[in-house]
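Right after this note come the structures.
Throughout, read-outs are computed from the coordinates displayed, never taken from laboratory work. Quick caveat: nothing in here was measured; it's all calculated off a predicted structure. Cβ atoms are built from the backbone, for glycine too; each structure is taken alone.
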Structure I
Amino acid sequence: MQGDRDPWPPDAVFKGYEDGVGQDVSFHTDTVLCHRETFDSPSQHRTSLAALPQGYRGPWGPGLQSLALVFDCGAQLSEPKGAELLRSVGVQIADGQVSHRLSKDPAACHGAQAALYHAGLASSPWQPLEDTSTRGNGQNGDCPIGCKPRYTAYCTTAATDRLTIIDVLTHHRPRRFLVHAEALGFMEACGVSAVRRRQVEHLPAGTIMDEAPMATVLEEHLPGVGPQHRPWRLDATAVAA
């Protein structure tokens, strides 16, 4: 683009162009008409309506749902102010609709959080994790925070032991345990004695087990293991799995 030449000296010589980035924001509505099939069943005395497109919940599209969460949780706007900002660009919404969506319909928020965290975990072979204390329902707890440049996910846990952290990093899938060389190496690195490691060598090796079968195996093969040493076996085999 060319600028105004009037303020330039008469002897100014053109030397080409210099690039510069200018940022702006476009904030507007995107209203979509959903043309849905309707069927009536005389035998069942009911009417069936085709599902909305993926991501839509009632009159809310996926962008509006995520923006309401950003206003409430990220920008910490009050619900009336968030609704006021949406109305300023043409969204037809009442304060009560925002409140209902954020507080009375938590399933949508939980589903979005789970999908985001699952995608975040799958985005990289390694994940940084931070931790801070928190309170929920009057009880002290911990808040592990998974974060990468493209996502941040907060979890609430009762403790920060190793099994709990593994639960967080695996998105709370059922716990799995495996006895093999890596588990024994983990125990050695943690300073577990050779006597305790040899006890683990006698457990069934090479098979991934769920939590209940693992508890049964420990009870059958190591009935005398006390609560102080039992976590080392579970931690090591969980890390190996």
Structure II
Amino acid sequence: MVAGIVAREKVKYVVENGAPDNALVCAFDTVVMETRGSHGEAKKRRYLQKPETREQAAAGLVEYFTHLIEGKIWKDGALKDLIEHAERMGMPEALASLRSVGYPQALIHITTGMAVRAPHAGDEIDMIFSIMRLTPNALFDLAPLAVDERQERIAEIVEQALSVMDENERWRAVTTGIDYSDPRIKDLLGLQEAKVFHDMDDSEEGIMQGMPKQAFDKYLRSLAEEKA
């Protein structure tokens, strides 16, 4: 909801400050979320703040990437224990499920919120949400390394990522963080979209192929059909 609420406030501000009634007003916001722990009270989520300086960005990314790798290590261990338990207990169905599905992965969660005030809609603002779940394969490849060596490699990757974003003046005008949809960042981190659930809605996939433009185009088409 955070990204959607921020996007709505942007549209609301424009509407309240002189946008013509016949104007199409849209806004977007993107938030990166960190999840720690497995379930219940142990599971904690927090939205990562957009860094104000390059130093904040570097420190925040090192911490975030470290937690992702540590989460991967812990979850791999948990999966191994569950498989051994299923084998001891003679539970073939549970064993097959664990081997095919695995344990919930440590992923990069990115939520995108879009808000739109259609022409002649007054104060009515629509909100559309989507989520992207990414597996950072290049980071997970560091899991077997010794802690000191792993931290050194994480710091190197963070510096490379920030150097990529330094070249984008438009991006630097907005934030000092990194853009996970940038092809160079995708290659650097080995990012792949993770299909967490077999029945995941199609609207939650393909975000890196055009979100939020993809969602905005879809919204405009449905709005045109409704008006027609």
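Just a few scattered comments:
- With mean count of other Cβ atoms within 10 Å over residues 24-31 derived as 19.2, matching label from I, II: II
- Which of I, II yields 2.0 [distance in nm of label points 7 Å out along Cα→Cβ at positions 8 and 112, calculated]: II
- With Rg/Rh (Cα atoms, Kirkwood Rh), for residues 56-127 alone computed over the structures I, II, the top value is the one for II, the highest of the group.
- Among candidates I, II, the computation of Rg/Rh (Cα atoms, Kirkwood Rh) that gave 1.18 used structure I.
- Which of I, II yields 11 [relative contact order in percent (Cα under 8 Å, 6 or more apart), calculated]: I
- Which of I, II yields -10500 [helix-only ellipticity at 222 nm (-39500 (n - 2.57) for each DSSP H run of 4 or more, over all residues; to 500), calculated]: I
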